[in-house]
Every structure is written in C-alpha cells, then in structure tokens.
Structure 1
Amino acid sequence: MALEKHRAVVVRTMKYGETSKIVTLYSLRAGLIKLIAKGVRKAKSRLGGILEPLNVVEVIFYHKTQHDLHTLNQASILFSPIQLRSDAEDTLLALACCEIITRVQMLQDENSEVYHLLEDTIRIFNSSKPETRRIYFLTYQLQLLRTLGLDPGFSACSNCASIENKAWNYDFQNAQLLCSNCFEGEQTQGALTENLRSAMHYLSRVNITEIAAPEKFIRYQRGIYYFLTKFFQYHLEEMLNLKSLAVLQKMKKMHDEWLQSGSKT
C-alpha cells in the first residue's frame, strides 16, 4: 500500500460500524475516491468535524491497489462554508451539487475542471447573497454540462450559424439551437427568447465566481430550470430526481403547511 495526499471536497459520508465512517470525496487529481475513516465517530476523534460534507480538505490515505475503498491516515481542513450552513435551503442546494458529482463521475475518473467548478461553487455559495444562490446552482449545472462534453450550445444557430435573432427554438432530441428561419415545425416546448438564450450563453461561459450583477439573472431562473430539466430528460437522466432537492421540496411544503395552519388559528 502506498500513501497518497489529495486536495478534495467531501461530497458524502455514511456511518460504518459503531465508530467509523465511509467518506466519499471528489479530489483534484484522482476524481471520486472512497475512504474508510476508522474511529472518526468517537467523541475524542479530532477528525469528526473535518470530514463533513461541503468541506474542502487535504487527506492522506493508504491506497489499496485493486480496491475501491482505501484507508484514511490523516485529514486537515482547508475551507469550511460556515456561513452557508446557517441556511438549510442553501445547504441543500450545495449538497445537490455534490450529489450530482456522485452520479455523473466514476471512481478515480480525474477531471480537474469539474473539481474546480465544484469547489468554486461551494465558496461562492458561502459568500453570496441568499437570493442569488439559485442562480449559482443553475449556473453550476450549465457549466458542468460543458465540462462533461455535453455543451448545449447557445452561441449561434446550429444550422446557419446566425447569432442575431429575436426568437429561437431548441431541438432537445438532437441538442441543437435553431434560429426562427431554420426551425421547421410549430413553436413548442423548445421556444427560447433572445434574452433567455443570451443569459444561458453568458452563464455557461463566465467564471462562476465572477458573474457580473447576479441579481439581474433572477428573472431567468424559471426558464433556465425548465431548459435544464428538458435537456436532462434527453441526455443525462442521472441529473434528475436528486435526493437533496427532494428533501428541500418536502421541507418547503411542510413550511407552507405550517404557515397555512397557523393562519387559521
């Protein structure tokens, strides 16, 4: 067994035995890795608060050749999103970003661009205004598609390369953006306004930590969410039905029910 050191984001943890955890991390140089952290749940363990989801850490572990589960030796924390954790909704959005990684990346499948996108997203979630975090979540998904080689292509018409149109239509089945002149058929669920297309093109290309005036993109949240949902249905079903978002939806529904019941008393 050889010792390895990696910078990584903790994306998931699971109890193992009476005192241990299995920790899933997405690392800069080795992709997804799974470690067994022995005794980490003991009261006196100094690693308990380090190996928490969303933390950026440095880990040293014994790499077991021909095995998927390795043994943790040491861990230190590089960044913890303390401000983010103060809001349950924002925490769940960030956890959904981590959950997506576990669905679309294979063990030990290195992709430094994906890693930097994930860490940058967690950092910007921690420092941004709560009202803009959904925009960052949607931007994360748009940019993840590009880094995975599934760029929807918002720059120009796929057929004539035109870039100046007031209305567009997206062919989800063939992943093609078409201008109004090239699209044949009825304007259906793939219809896009120029403003929405322009917004998605910008968000899919800009550094996620450098979005200019993110508040101005709030108006496009519904349109971007709808587009991504349809795109995933055709090309990346793994991105649908995220458990973290299901918890968020259930929490918000419960909150609304409590408010409604309180107004009747």
Structure 2
Amino acid sequence: MLVFDKIRDVREYLAQKRKDKATVGFVPTMGALHEGHISLIAISRRETDITVCSIFVNPTQFNNQADLTKYPRTPEKDMDMLRAAGCDVLYMPDVADVYPENDTRAFNFGYLDTILEGAHRPGHFNGVGQVVSILLEGIQPDKAYFGSKDYQQVMVVKELAKQLKLPVEIVACPILREPDGLAMSSRNVRLNEEERKVAARIPLMMQEARELVKREGIAAAKEYIAQEVAGQALMKLDYYEVCKADTLELLADYQPGQPAISLIAVFVGAVRLIDNWPV
C-alpha cells in the first residue's frame, strides 16, 4: 500500500495508472476504522482496479469543537487494517494540504439542510460538502463509496456531485452491525462498558418502532421511542423520524407499501449515535 500526505502526489500516481485505463474507487474516512469501513474497501476492490482510501478528520464539519477534539484517532491500527484489506493507496494529509486557504464556500443543499442532521448540527453538511468536494476533485475517482449509516449524508454527497457536475458514481453501501445489532461506528469506542450495553438497545428499539409504524402509525412509534429512551438513564433523544426514503420528506402518516425510512439520533452518555432502519 502506498501512503501519500500530499494530494498532488496522489494525482500524479493515479494519472500514470489511468494511462493503462485503470478505474479508481475511493473510500473517504475520518479514521478510527472498523469492519464497516473495510467492507467499503472490499466493494471498491471488486468493482474497480485501484482502491484509494483517505483518512482525514475534517474540522469544518464539526459544529462542536469538543467533539472534534475527542474524535478517536488510531492511525497505526488503521494502516494495518487497510494493508490487510488490500487497499492500494492511502491519502493521509494534514489540514494544510486539504485547506491551504480558509474555505469560505457555502453550499445550498436545500431541504436536506433543514431537517434531521441538518437541523440538529448546523453547518455540518456545509463542512461535509467542502471536504468531499476537495477530495473528489483531487482524486477524481470513477466511484466513491459511502456507508448507509449516514443515510442523509449520502443524499447530500449525491446532491453535491450533481451540483458540481463531478463525473463520479456515489455508491451507498450496506450498514454493518456488531453481533448485538449496534451499527458499527468509530464513535462506539468512546462508550464505556455500561454505555455500550445501553447502546445495544438502539437497534432493538428501532425494529420494534418499525413494526409499530406499520401496525399503529408513526405517532405510536414516536411515543414508544420517547418512552424507551426516557426509561434509560444514560440515553437522551435528539430525534426520531419516519421519512420518505427517496427525499427524506418527514411523514406524519404511513401508507402500506410506501418506501420509507426511520432515522434516529440519540446520546448515550456524551456520545451521539445515529442509525436508520427501512420501514
């Protein structure tokens, strides 16, 4: 695996490979890798000739600076995992290489900026737009792979690529879960033993709420989630919503057969976790 800390070096290397018609897959990450990330590497390796991964904790997408400071960083372990997974190129820059100047661009993601993560983390998606646009324009992949745990973010990235007319296919990949059902996340390592047990309640609640949506409606599911979270001393609900799967339009009523998705953000201790389940 080749490791670069300058985007110009990545571009030069890939330019040489493209002379032989090689296709490039890209997996952007913020490090603290887990098997969910490695599954994206595996999909890229199946679908493209060269797989590039980036590790960069992007400061512009954190609206809470304490969260940025506490974000887990495990570079040596990450590199070992990527080598074992067969990653071809790792781009691991410092902030100055990604942002040689202050990035003042403001993106307009419309409705997506006003709901769920957009509403609860102001400025978050603009930061995502800044870094993802820089990475996609720098690496110029044929395909870029994102985990579906960040369901809304994948929709934002697709809109970003459309607005910037980037010739890249954005591929949403399945959520990987721990044996107890908790969605894999770099933030999980910040949970202590007691918090980790409580966090395992999230997928169970989501599945029960999904059945309630179908049996009794969305209001009943919301009430159930609120009560369940209130019953856990270490939990605090940020939001639970049921939305149209293709637009994230918030739904008040569910029609059988309607493509819908339920999404949650919940604090377990000081750690904010998100998840989603199709309805």
Structure 3
Amino acid sequence: MAELLKGKQLAASIREKAKKRIAKLDHPPGMAAILVGDDAASHLYVRLKEEASKEAGIYFEKITPPAGTSTKELVAIVEALNVRDDIHGILVQLPLPTQDEDAVIAAIDPTKDIDGFHPHNRELRSQGEPSLFPPVALSIMRLIQASNQPLKQKTATVIANNEVFVEPLMALLAEQDIDAQFFSPESGALAAKTRVSDIIVIAVGRAGFIKKDMIKDGAIIIDVGTNKVGDKTVGDVDRPAREKAAFVTPVPGGVGPLTVAYLLMNVVRAYGMQKNKI
C-alpha cells in the first residue's frame, strides 16, 4: 500500500510562518480573487483561499463577475485592482468560462501576480532572477521531496493540459537533477512513458485517468486532479493504481492545502516587493 504524502500537515507550518510574518507588517496585506461564473470546483477553491487568508490576517476581497463577462471587462477589473494600495495580491481563478486567460493574466501588475503566471515573472524565472513563483509548482516539488527518496537522476512524467502550468515545475525538477518530460493527456506515447517513470505528476481534471497498468512499481505519484464523482472528491489517479505506487498524494488533502499555504507566502512577498518599490 502506498504511503500518503500529506500536504495538509506540511501546509500547517508554512501557514503559521506566513501568519507570524504578517503580524509584523505595518498593516495587513490584501488579496483579491476574481471568480468568474458558477463552476462549483472554482468556488470551492476560492472559499478555501478566503478562509486561509483571513486566518493568516490577510484582507480578502472576492469579485464575482458573471460567466458572460467579456475579456475587456475582466481586464478593466484587474486594472482597477492594480492601482489599489490596499490590494497586494491578485489572482484570477482558472479556468475561465470563455474569456482569454492569457490577456487577463497579462493585465495583472507582475508584482501582484501571486499565482506567478504573468509573462514578466515567467521571463524572470527563465533568467534565474527573483520572481513570484507559482504556488502549485512549489507544492508539487515539496511533496516529491517529502518522500525522502534520492531524487538525483530519477525520471519524471508530467501530464497536464497547460504548458504554462508545467514550465515552472520542469525548472524545479531540473534543479534536482530529475529527467522530466511533459505530455498532454492525448499523447499516444504517454502510457509507455509512465510505465518506466519514477515520478508521475498528473493534473488533467479527469477522474481515474491514470490506471494501474500505466505506472511503475514503487513510483511516486503526485495527483493534482480534483474531480467530483457523485458526492466524493477524487483525483486523476485510479484507486488500484494508488495501491501499486510507493508514495501518493491524497485527494483531497495533498497538493491543494500546500498550494494555498504557498499562496499566502506569495502575498507576503508581493507586499514586500511593492513596499520596496515605493
């Protein structure tokens, strides 16, 4: 039976660290979340971020435009938040219903881009410069390290729908001398690759996508997927596949709580960046 890599426990210490740093600031930092439409999963994610923010002492503001809001209107909302002194972090809950995600993300002030997706922050990372780093990538890497296994020269397969999500994670894996490759879920070569991979990271939003015959005995599996099946929340990895692995993240309670914790730390970092710029 696989050992669980419990992100919730790791997150607790990071959240406590963020709370202590916030308590020492001149005034509470502020976070704004733009939540478009009525997607149930997106509403759940934002609610968890709101609860964590308030517990840490962060002012939280939720903006909920209807699903039919235009890209231009969303950009205007972002631009209004950019110039507010009481808002230090802006996140746009993805995916958006129909709007141009790239255009909306690009409108965010890079120093307020607490999800770390802005092109400027991506460029800084590519140059090895300090920037706001995506919390989900930090969470995945921290969970892999929590296996306490030697990682040097291990192989990893990262399966996702979005290359923007994958890019920072690939950089972190490379830093650990892990040979990682990115595949879309539609790739015909996927199963052949996952069967020989020491590490599998899966984030496609498809319940039970990874089957038992797709993984190597003793693999480390980081399941980023969150799917509703009836009244249950499940990941992208089938239960029998989880039993074949050596280490696996639970869903819920794995990547999600840790991502929220790193998001809070990014708000603290963003606050400092903006104060130093004044």
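General observations
- Distance in nm of label points 7 Å out along Cα→Cβ at positions 41 and 161 - structure with the largest value, from 1, 2, 3: 1
- Label whose coordinates, when distance in nm of label points 7 Å out along Cα→Cβ at positions 89 and 121 is calculated, return 1.9 (choices 1, 2, 3): 1
No value in this document is a laboratory result; all are computed from the given coordinates. Predicted, not measured: the structure shown is a model, and the values here were computed from it. Cβ atoms are built from the backbone, for glycine too; each structure is taken alone.
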